[in-house]
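Visitor: As C-alpha cells, here come the structures.
Coordinate-derived values only; no laboratory data. What you see is a predicted model, and the numbers here were worked out from it, not measured in a lab. Cβ atoms are built from the backbone, for glycine too; each structure is taken alone.
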Structure P
Amino acid sequence: MDVNQLFATLGVPLTFGAVAGVVVGYTAKKLTKLLALALGAVFILVQLLAYKGLITINWGAVQTTAEGAWTNPHGVTLAEQTWDVVTANLPFAGAFGTGFFVGFKLG
C-alpha cells in the first residue's frame, strides 16, 4: 500500500505537513535501521578483538560515556532534542507529526 492509498483510506487530505512528515518518518526509520546494523557490526568486531586478547574494554567507562550521549545535563533525552529540532517553527506540526509516524511505520 502506498502513501496515497493509505491517506485516502484514512480520509485524510494530503497536506504539505503530512507529506513532509511521511518523508522524514520513512527516512528516519531507514537511517535507524542502518545505524543499528552499523552499531551491531562494531560491537561484534570489538567483542571479537577482546575475545582474541587484542584489546581490553572498560565497560564501566563505555556505559558512563553512552549515558552522557543520550541525555544532556538538563535531563533532556537525545530523542526529545531531535524532535524539537525537526518540529521547530512548523505551523503544521500536527499534520507533520501524524505523517511522521505513518512514514516511520511504512519504513
Structure Q
Amino acid sequence: MNPLLVGVLCGVVFGIADVLMTVLGAHPDVSRSMLLQAFTSRFAIGILGVNVSLGIDRVLAGALAGLLISLPDAFSLHSYVGVLGTGIVFGAIAGWAGNRWTHHRD
C-alpha cells in the first residue's frame, strides 16, 4: 500500500482519537483552536510516523517523531505525560503500520 495513504489514514484516526480524548477529558477550557491543535499534531504524527526513515527500527523512528511533534503542544498546555505519552504511542503505532502495510525503499 502507498505509504502516504497509510500515513493519512493513521493521521485521521489519531486526530479523531485525540479530539475525542480532549472533549471527553477533564480539560476545563476546550476551544475550537485547542481541538484543531490536537487534530493537526496527531495528523502530522500519522503521516511522519509512517514515512520517517532514520536508519533505525520504524517503530522507534515513529515514536521519536511522535515525541518531537508533541513537544510544542506539551509545553503550551503544561500537560507533559498525557500529550507526550499519546504522541509516543501514536508514533510507534504509525511506525508499526508503516512496517506492516507499506513497501518502503530504504
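Visitor: Out of P, Q, choose the structure whose coordinates give mean count of other Cβ atoms within 10 Å over residues 55-62 equal to 17.4 when calculated.
Guide: Numbers: P: 9.2; Q: 17.4.
Corresponding structure: Q.
Visitor: Comparing volume of the Cα convex hull per residue in Å³ across structures P, Q, which is largest? Walk me through the numbers before you get to the answer.
Guide: Working: P: 117; Q: 79.
By volume of the Cα convex hull per residue in Å³, the leading structure of P, Q is P.
Visitor: On distance in nm of label points 7 Å out along Cα→Cβ at positions 47 and 71, which of the structures labelled P, Q is highest?
Guide: Details: P: 2.6; Q: 2.0.
Top value of distance in nm of label points 7 Å out along Cα→Cβ at positions 47 and 71, among P, Q, belongs to structure P.
Visitor: Now a separate question. Of structures P, Q, which gives -25000 when helix-only ellipticity at 222 nm (-39500 (n - 2.57) for each DSSP H run of 4 or more, over all residues; to 500) is computed from the coordinates? The partial results should precede the final answer.
Guide: Values: P: -25000; Q: -27500.
It must be structure P, since only it matches.
Visitor: When distance in nm of label points 7 Å out along Cα→Cβ at positions 39 and 95 is calculated, the result is 2.8; to which of the structures P, Q does this value belong? Provide the component values of the computation, followed by the final result.
Guide: Values: P: 3.4; Q: 2.8.
Derived from Q, not from the others.
Visitor: For structures P, Q, which has the highest computed value of relative contact order in percent (Cα under 8 Å, 6 or more apart)? Walk me through the numbers on the way to the answer.
Guide: Details: P: 61; Q: 34.
Once relative contact order in percent (Cα under 8 Å, 6 or more apart) is tallied for P, Q, the winner is P.
Visitor: Can I ask one more? Suppose you compute distance in nm of label points 7 Å out along Cα→Cβ at positions 63 and 87 for every structure in P, Q: which one lands on 3.3?
Guide: Working: P: 3.3; Q: 1.6.
Only one of P, Q returns 3.3 for distance in nm of label points 7 Å out along Cα→Cβ at positions 63 and 87, namely P.
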